[in-house]
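Asker: Pasting the structures here.
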Structure P
Amino acid sequence: MSKAFRVLSLIEGLSLVVLLFIAMPAKYHFGISGVVPIAGITHGSLWLIYVVMSLIVSHQQKWSVGFWLLTLLVSVMPFACIWLEKRLQQQITSPN
């Protein structure tokens, strides 16, 4: 489940980047309005799955509440999914 969460984290992070840096500029700078609803619904759905899956993984991995909240904060920051991936990889290679 942890590996699936890591993959989902990267996909969800990529969907946020697409929404903010491709879909929104396409709408507001180029007048292409059809991209935002697709990117927005996709990102929103992925984010909801991310939240649920983070709860499941946090219980399985016995994360602190603070680390779980940090994973939620990271989910709304562009490119922060890369930092989270490195952090989760460190957790796997060096368990406490």
Structure Q
Amino acid sequence: MSQNDTSIKIFRWVSILEAISFLLLLFIAMPLKYIWDMPEYVRIVGMAHGILFILYLFGGYWMFEKLNWSVKVLFIVFLSSILPFGPFVVERKYLP
């Protein structure tokens, strides 16, 4: 396995985990906080999502350099980080 393959595999996992953490935050932790007054889940899932979000942005730039993406693709990758299901699309469409 080449270094490029390993880099892509790592970014793919970060992308998937970031998307899942965002969905958990939006659809499980936030309703628990605001409907059932259980804020502890937002702290836990929010922290995990924050770390994965930062890793995703760094990984996106890393892939920009490794895969010679255009600035337009990099912008799409960054924009997708704030959209539910966005990282899933990036992982499927822009990674070999």
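Values in this text are rule-based calculations from the coordinates and carry no lab data. Just so it is clear, the model here is predicted, and its values are computed rather than measured. Cβ atoms are built from the backbone, for glycine too; each structure is taken alone.
Asker: Taking semi-axes √(5λ) of the Cα gyration tensor in Å, for residues 6-45 alone from the coordinates of each of P, Q, which one would give 21, 10, 5?
Answerer: Details: P: 21, 10, 5; Q: 28, 8, 4.
It was calculated from structure P.
Asker: Sticking with this one: Which of P, Q yields 1.00 for FRET efficiency 1/(1 + (r/R0)^6) of positions 54 and 70 (r between Cβ atoms, R0 = 25 Å, to 0.05), as computed?
Answerer: Working: P: 1.00; Q: 0.60.
The correct label is P.
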